[in-house]
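Novice: Structures are listed in the sections that come next.
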Structure P
Amino acid sequence: MADFVEVPVQRLSDEVLQALLEEFATRDGTDYGNRELSLEEKVSQLRQGLQRGSLCLLYDADSEHWDLLDKEQAGQFLAAQERQGEHYGD
């Protein structure tokens, strides 16, 4: 079972954060809206979301998978994961 944790982005170097944001911005299915945004615009929007706290970075060390989720989704996901873990520990 995946065990995601929230990563405090302020603990990442600028280079690592930039690489993660660029990778996320170029994933399939991340392009929404009426006009095409440049990579720089997408990365800037993602960075602003992280700085405002409206986005969260989650990471699973076992699978080495990470994702950006909006804060509410991340909270629900982590709470569900915790409840599931408590269930398995009974």
Structure Q
Amino acid sequence: MDNITGLLSEAASIMAIGMAMVFLFLTLLVFVVRLMSKLLPTEQPTAPVRPKNTKQVKTADSTAQNDPKIVAAISAAVHRHRSTVAQ
């Protein structure tokens, strides 16, 4: 019985030492982080960079692009899509 109480007291002391070490480490970590936040400058947001290349996109003449075959194919595809989605 004496052996068990000795082992339990030794385990309790090791546990207390371990918990105290972890507590001290975490406390030190909190203070270091707070100190760093006060010493280091805050990061200022920068303005977004606008692209310098402002080429204008050439637009095609809409009357020249209305090929009847393409219009018919697009119309058929839209009609088929709408008929399958409605079901």
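Novice: State the single structure among P, Q that was used to calculate FRET efficiency 1/(1 + (r/R0)^6) of positions 7 and 71 (r between Cβ atoms, R0 = 30 Å, to 0.05), giving 1.00. Write down the numbers at each step before the final one.
Specialist: Details: P: 1.00; Q: 0.00.
This value belongs to structure P.
Novice: For helix-only ellipticity at 222 nm (-39500 (n - 2.57) for each DSSP H run of 4 or more, over all residues; to 500), the calculated result is -24000, so let me know which of P, Q that is. Before the final figure, lay out the partial values.
Specialist: Working: P: -16500; Q: -24000.
The correct label is Q.
Novice: On distance in nm of label points 7 Å out along Cα→Cβ at positions 23 and 47, which of the structures labelled P, Q is highest? Each step should come with its number before you reach the end.
Specialist: Values: P: 1.8; Q: 5.4.
Max of distance in nm of label points 7 Å out along Cα→Cβ at positions 23 and 47: Q.
Novice: Using FRET efficiency 1/(1 + (r/R0)^6) of positions 15 and 39 (r between Cβ atoms, R0 = 35 Å, to 0.05) for the comparison, can you identify which of P, Q gives the largest number?
Specialist: On the way: P: 1.00; Q: 0.45.
Comparing P, Q by FRET efficiency 1/(1 + (r/R0)^6) of positions 15 and 39 (r between Cβ atoms, R0 = 35 Å, to 0.05), the maximum is at P.
Novice: Here is a further query. Tell me which structure, out of P, Q, gives 81 once percent of Cα pairs over 16 Å apart is calculated. Please list the in-between numbers first.
Specialist: Working: P: 59; Q: 81.
Here the read-out was taken from Q.
Read-outs: derived from the displayed coordinates by stated rules, not from any lab. As the structure is a prediction and not an experimental result, all values here were calculated from the model. Cβ atoms are built from the backbone, for glycine too; each structure is taken alone.
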